Structure formats: structure tokens, C-alpha cells
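S.K.: Take a look at the structures below.
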Structure 1
Amino acid sequence: MFKVETSVRESYHAGVDCGYGVITLPGTKMSVYSFYIDGLLIDTGSPLLLNDYIPIFMNKPIDQVVLTHYHEDHAGGAKWIQDHLGSPIYIHESSVQTCREPFHYPEYRKLAWGQTESFQANPLPSSFSSRNETWETIHTPGHTEDHVSFYNHDRKALFSGDLYVLTRTKVILAEEDITQTMASLKKSLAYDFEAVYCSHAGYLPNGRKRLTDKLHYLEEVEEKVIRLHESGMEAKSINKELFPKQYPITIVSDGEWDSHHIVTSILRKHQAL
């Protein structure tokens, strides 16, 4: 049996409180951010981080909670907030019923983040207000079907959930669709912002460039996948050609995280055209 260590620290960027949670397992470290601004909490961390987050939750007047998506590292503290603070919780309408039912995750994800308890959520409106600021909900599917980002009109900032994470994506979840992610990046870049608050990379003052660079990278990957497929290569061979390295997460997750899903999601769209 090995030890899991957790920690949470706070930082402050341009009027936004950032809760940075870290989970350390033997040989690896994972992190996730929650953001608090103007009485609004964006994401709640994971169940294993909850004890570290509770003092932060208790010391801030949380009027409402909005979730970027249903995954355990983003919605893991929702049940506690609902039971102890009574703050209303909002998520994309497609996951309202999902949140009311028991969550089922693979064992490696329970080990990494913990087990989310079911909670009552309300459907996110297309626009809403916090105490002094106005927000827009942007449906940005790809990572999950219910994924959303939040645009703050007053600060001209984007809270992007897992839309960005890193520029050169090498592996994605089996449920992801990289072509949807590309469309969501284009959709988000139509808004007027420079700063991005990413749920895993944190505060990015040059966020617009980061998102643009990611989009260009994925467009290059898409072009290569299609070209190789039209030359007669199958998905497995294309994956080996473009992503020769096997990452530990692919082995640990038994293939739930894999570069192969990037290739197949591109080919599904291409073959449907």
C-alpha cells in the first residue's frame, strides 16, 4: 500500500483567487485549479483534495458554484459545498441528471482523484451575473460533451476548464473528440480576451496565444492523419507514425488515455464528410 499526499495552496492573479490542489502518488504528481472571483466559485477540486479545500471554502462567501464539466477533479467538492454551505451549483444541462446519480469511474481514477458523491445541480444559463460582473457560458465540447468555458465580460478573461491544459496534446481520453476540441478553440478565440485561467495550467497572461498555438498544432496533426490515411495507412499505423512514444498514463489507464483516440476521432470526422 503506498501513500497518497495532498496539498492546496492559494495564489492571487489580477483579482482572481486561485486554489491550486496537488495530489502526489509514487512517481507522479497531478494538479488542478479552482477559481474564486466576485462571489463565484469555478470548479471545486477533487474528492481527495476536499479536506485541504474546506478551509478555503469556509473563508470565502460563495454565492454560487459553476462547473466546467462533470469529471471528478472538477466536481469532487460539490456535494460538500451543497450540504454545508447551501450554495447553488450549476453545470451544463446535459449533466444535470448525471450528477444526481452515482458516479462510476475506473479504479485508477478513484485512486488518483477520489470518488465524487452525487449532488443536485442546476442547468447553466447562457449568461449570468456574479456580484458585480457579467459572465457568458460558452459550450466548448471535446474533452467531454458537457464541457463549458466561462467568459468574463468585465475583465475580458476566459476561464477555460480543460480546453487548453497544454499546447501539444499527445494523449486524450476515449470519450474525447479532438475535432470538437478544435471547433471549441475556434469558438473561444472569437471572444475578446488575452488572459486565460486554465484548470490545470493556471493563470496564463498570454492565454490567447496559448490557445491559438494549440489550435494550430491540432490542425497540423489533423492534416497529417488525413494525408497518411489517404496514402493507405490504417489508424494503428498512423498512431505509431505520429505518436511513437507510449506514455505511462496509457498503461495505467488500460488505454482510456491514448494517442490512438486522437487519430480515430479525426478519422471519424473525415470519413463522415
Structure 2
Amino acid sequence: MTLISGRELIVLFAKKKASTGVKNGVSYLNGQIKFQGVSLNVYSYLTDGVLIDTGAQSLHTFFQPFMDEGDFDQVMITHFHEDHTGCAAYAEKTKKLPIFLNKKSIRSCAKRADYPLYRQLFWGRRKPFQAQAIPDSFSSRKAQWDVIDTPGHAFDHKSFLNRENGQLFTGDLFVSEKTKVVLAEESIPEIIRSLERVLTYDFEDVFCSHAGYVEDGRAALQRKRDYLLSIQDDVFALHKEGNSAEAIRQKLFPKKYPIVKFSGGEWDSRHIVTSILNECQMLNR
């Protein structure tokens, strides 16, 4: 009897698709994958000769032609996660153009990727690639850009602001206004600080790596910050009453999401609570 591996199951039964378009002069490809009730997507953007993020290896059928047909001089990567760097090795091989990444992740991205199996099944196995350190600012064909430190979702996360037209590319800083589940490594207090940091800049359009173009982007980022501040206050209050982290999770986030079970708990609402409590404990030392 021939056994079918998890990877083969994904290949056989996952539904994959992509859409392309142009929004306010920015070309994009949105790749999507769905399996067993879990649906994920990721964007790559192309503007003024700059490719922002390279998509996932599992969706290479869509992202590689997008890069083949794209006219760009450099690749800017928001952070090291495999859905953003999955086709970077292909870009390096075929385009032979500089790829820029937070210097904290250059060494790890030059090696074989190491992340949980379910993420490999969904996003594929990112191949090693060589990158250069992102400077604090850079030039494209017609514009100057600011590179903004926005950690929280990932330790190396960056956002990119086109000073010429006020377009802000936020990677995974936004995603949704009301965060319900996060990765175990994420920090809600750090995300709040990153949101406050980008809100000090002058920008108009917001392009998210998962939500796409965000209508009235500044207001959406402000609402997300305010929501997270409210959650943080609620966690503090419930903790002061003597509630455990799990009890707080049950009160604030009673719903269970498919990604929690599918990821073996790497994604969970509980991490929202614990990241806030961890920061509280550090401040009280």
C-alpha cells in the first residue's frame, strides 16, 4: 500500500489561484491557497522599478511569471517569513538584481529554511538566497524612500514609504484591524509601538501584504492601534483581577479558529495575551 505524505495531500487537494491588477500606479499579484478550511493569501507589489516581497514557493506558478514579466531594478523584502521570501532565490537566479533584507536575517536566509512542517506544506520550502542589508533609505527611478523599523510581527520587519507619492507598504504590520490570532513569536506591545512609529510619517495609500490596498489607510492603522491598546488595557485589568493567561484568552477571544489546530498552536489568540503579560512582567522587574 502506498502512503500519501502531507505534502502530496496539499498538492492534490489544495486550491490555488491568483489575481493581478494595478492600483494607483502599483502593480500587484495576490496568490491564494486554501486547504481544509484554512485560507491564506499573500501579495507581491511592483512600483517604480521596485519589487516588494517575492511571494511563496508553493505559489511559484503565479509569482514567477509576475517577476519574469516585471520591469524592476531591485527587490525589497519586508521580513524573512517564507510567504514573503519564497521566490527570492528565483529572482536572484533569473534577474541577477540586488535583493535587500534586514541585516538581522541575511545569514539565516542564505541557509536552508527551518520552519514548521505545516508552514512548509502551505507555503513551500524557501530556497536559500543572498541578500544585502537594507539601508535607512533608498532611491528608485523617480523617488526617494524611507525604510521604517516596524517589528512585532517579526523581529526583522520593515515598512517602506515612497516619499514622492506617499505610498506606504506595510508588509504584515496591518493585515486586519482587529487581530484575533498571532504567531507565538509576535509581540502586541511591539506592534503597537510600530504602528505609532509609522503614524508619525506623512503617507496616503497603504498597501498590505495580506489585505491588499487598504481604503483610508491612515485611519485603518489608527483604528488597529486603538484596538490593540484597548485589548492591552483589558488584559492588564483581567490579570490584576487574578485571571490566568488562558482565562483571559477565553474571556477576550472565545472563538477557536481553524489555524490554531492546524498550526499545532503556533497561531493562537493566547499569544496575544501572553505577549502583553510578558511585557508587563519585564517593565515591573
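All of the numbers you see were taken from the coordinates with simple rules; none came from a lab. None of the values given here were measured: they were computed from a predicted structure. Cβ atoms are built from the backbone, for glycine too; each structure is taken alone.
S.K.: Of the structures labelled 1, 2, which one yields 2.1 when distance in nm of label points 7 Å out along Cα→Cβ at positions 98 and 146 is computed from its coordinates?
M.R.: Computing distance in nm of label points 7 Å out along Cα→Cβ at positions 98 and 146 on every structure in 1, 2 gives 2.1 only for 2.
S.K.: Let me ask something additional. Could you tell me which structure in 1, 2 was used to calculate FRET efficiency 1/(1 + (r/R0)^6) of positions 162 and 250 (r between Cβ atoms, R0 = 41 Å, to 0.05) as 1.00?
M.R.: Label of the source structure: 1.
S.K.: Here's a follow-up. Tell me which structure, out of 1, 2, gives 0.05 once FRET efficiency 1/(1 + (r/R0)^6) of positions 58 and 258 (r between Cβ atoms, R0 = 25 Å, to 0.05) is calculated.
M.R.: 1
S.K.: Tell me which structure, out of 1, 2, gives 4.3 once distance in nm of label points 7 Å out along Cα→Cβ at positions 106 and 178 is calculated. Kindly include the intermediate steps, with their values, before the conclusion.
M.R.: Working: 1: 1.8; 2: 4.3.
Label of the originating structure: 2.
S.K.: I have 14.5 for mean count of other Cβ atoms within 10 Å over residues 82-89, calculated from one of the structures 1, 2. Which structure is it?
M.R.: Checking each candidate, the match is 1.
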